[in-house]
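Just so you know, all these numbers are worked out from the coordinates, no wet-lab data involved. The structure presented is a predicted model; accordingly, all values stated were derived computationally and were not measured. Cβ atoms are built from the backbone, for glycine too; each structure is taken alone.
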Structure 1
Amino acid sequence: MLGEKRIGHGGTLDPFATGLLVLLVGRATRLLQYVHDEPKVYQALVRFGAETDTEDLDGAVAREAPLPARAALLAALPALTGTIEQMPPAYSAKRVGGKRAYELARAGHEVVLEKATVRVDSLTLDTFVERDGGVAECRMRVECGGGTYVRSLARDLARAAGSAAHLVALRRERAGVFTLARSVALEQLRDGFAPLAPAIDALEGYPHQPLTEDEVAKIVRGIDVEARVDGPFAALLDPRAPSSAGQLVAFAERRPSERGDRWQPRVVMREATS
């Protein structure tokens with residue numbers, strides 16, 4: 001769609017999931033390691049009574065159990081909040097012996113994974129649908145760090161309440177500075193109606209330092225310049241650029257020197273001209 005070979009993502013989505021996918025294009029792909037992409041915020045729809053092998057609606061039922069009581073679900077939340085140990089799902093992108101876990105699982109191999117330490121900042125439940133004295137479905141909101149599997153949170157929540165569960169919907173609403181409200185629909189990109197956001201938008205939260213014309217010439221050649229704003233990193237801008245899309249000259253790291261603190265470019269967004 002974009003006519004660009006270099007496109008990097010800031011965290012994939014499960015095949016059944018919807019919502020925000022952060023993509024960096026062209027030279028901006030080199031900014032990926034510096035992007036503030038946490039916390040991640042998800043909305044999920046949890047269905048109780050059955051656990052599937054994929055922990056979502058696309059899998060086969062692996063275990064059934066009675067519907068849980070609302071009080072039991074709420075009582076289980078504290079143990080799943082904070083820094084916790086989580087067993088990833090067998091159908092995940094985790095690597096086992098050099099292969100993705102989901103590739104092995106789909107091929108019929110037994111997948112043995114290790115628990116991972118993850119961070120869950122907030123876990124809340126609402127919109128309960130009750131049936132036969134138990135909760136059949138509810139909505140779950142998760143605010144978490146990278147590497148957290150929402151499918152597995154639903155699995156562990158149900159198990160702690162003496163039940164079983166899987167996700168029937170999952171939507172990412174936020175990843176750090178990026179939100180659904182600031183995103184564009186895939187259809188808009190396909191139809192050519194959605195201009196890309198400027199690269200400087202990916203560096204929200206970092207200090208900005210305007211450069212002089214002479215400093216711009218140095219930075220694009222990899223030469224350090226005087227640091228005039230605080231912080232270990234900064235976005236260096238050309239205030240004379242005709243649009244915000246071209247203002248970002250480089251992303252730089254502070255380095256002490258005999259001449260005082262300097263910005264050493266780490267990602268240069270412009271070609272040096274002769």
Structure 2
Amino acid sequence: MIIKALVENTALSKDFGSEHGLSLYIEANSHKILFDVGASELFLENAKKLNVDISDVDYLIISHGHYDHGGGLGAFLRKNTKAEVYLHRLAFGKFYALRSNDELEYIGLDEALKKNSQIVLTSDRFFIGMGVHVFSNITRKEPLPKANNSLFMEYNGQIVQDTFAHEQNLIIEEDGKTLLVTGCAHNGIVNILEHFHDLKGRMPDYVIGGFHLSSRSSGSSSEEPEMMDKISKYLLDTNAKFYTCHCTGIEPYKRLKVIMGDSIDYLSAGSEIHI
């Protein structure tokens with residue numbers, strides 16, 4: 001498998017743009033897969049620099065209904081007219097974030113795009129192609145990330161706490177290796193890994209994605225040190241190799257790194273890994 005980070009909060013060098021968002025390009029099983037499209041058209045610019053032709057992508061998976069993962073969807077559909085685009089059936093809901101000025105900001109997707117013929121709505125466990133499928137409906141055994149507390153949704157005309165039922169995760173299997181890809185892990189990275197284990201009877205070999213452990217406003221950890229260390233030890237015990245990014249945050253990543261060592265690395269825009 002080849003994975004190229006097209007969009008992330010940080011960049012590998014000044015040659016690549018960065019933004020609060022995520023977009024990963026993956027080649028596996030003779031498929032060209034895009035996981036999320038960031039907040040804007042930036043993924044297109046960085047793709048060119050990484051020799052990725054977006055018009056050749058076979059599948060696009062949008063992890064959940066927030067703009068920093070699906071804001072570039074319109075740009076993708078203009079560039080690529082053949083790919084199937086997989087979103088959870090609830091991903092076009094109305095989602096909001098409570099900002100530092102105590103005002104709610106809309107952070108959802110462009111609802112008009114739901115009518116596009118390339119869109120495929122998923123739920124629970126959905127098989128896309130050979131060795132490629134998504135899953136949602138996570139069983140919550142451990143507390144959700146505290147950073148979720150500022151995120152809301154509209155339900156029956158009322159503003160309520162976001163349930164993150166619209167979030168899905170990607171599994172890719174190739175040559176005996178299994179990769180799990182998360183967008184923000186709003187359902188909790190430990191819960192997602194436990195759900196993965198329930199589905200597959202084992203842990204993945206590799207995990208890539210954001211773990212939602214930081215506050216966007218401050219960039220510092222949104223979790224207590226004890227919880228951070230508990231998460232670190234759990235991840236280490238899975239024996240998987242982790243590449244984290246985006247909403248994990250730099251400071252939380254550094255704390256994870258202290259315990260996890262070589263088992264975890266950071267993935268910035270412009271990075272390329274082979275597994």
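Can you say which of 1, 2 returns 17.1, 50 when Rg and Dmax of the Cα atoms in Å is computed?
On the way: 1: 23.1, 76; 2: 17.1, 50.
It traces back to 2.
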Q | Value -5500, calculated as helix-only ellipticity at 222 nm (-39500 (n - 2.57) for each DSSP H run of 4 or more, over all residues; to 500), assigned to which of 1, 2 | A | 2
Q) A value of 23.0 was computed for mean count of other Cβ atoms within 10 Å over residues 160-167; which of 1, 2 is the source structure? A) 1
Q | Value 6.0, calculated as distance in nm of label points 7 Å out along Cα→Cβ at positions 128 and 224, assigned to which of 1, 2 | A | 1
**Q.** Structure from which 1.11 was derived, Cα Rg over 2.2 N^0.38 Å, for residues 16-167 alone, options 1, 2
**A.** 1
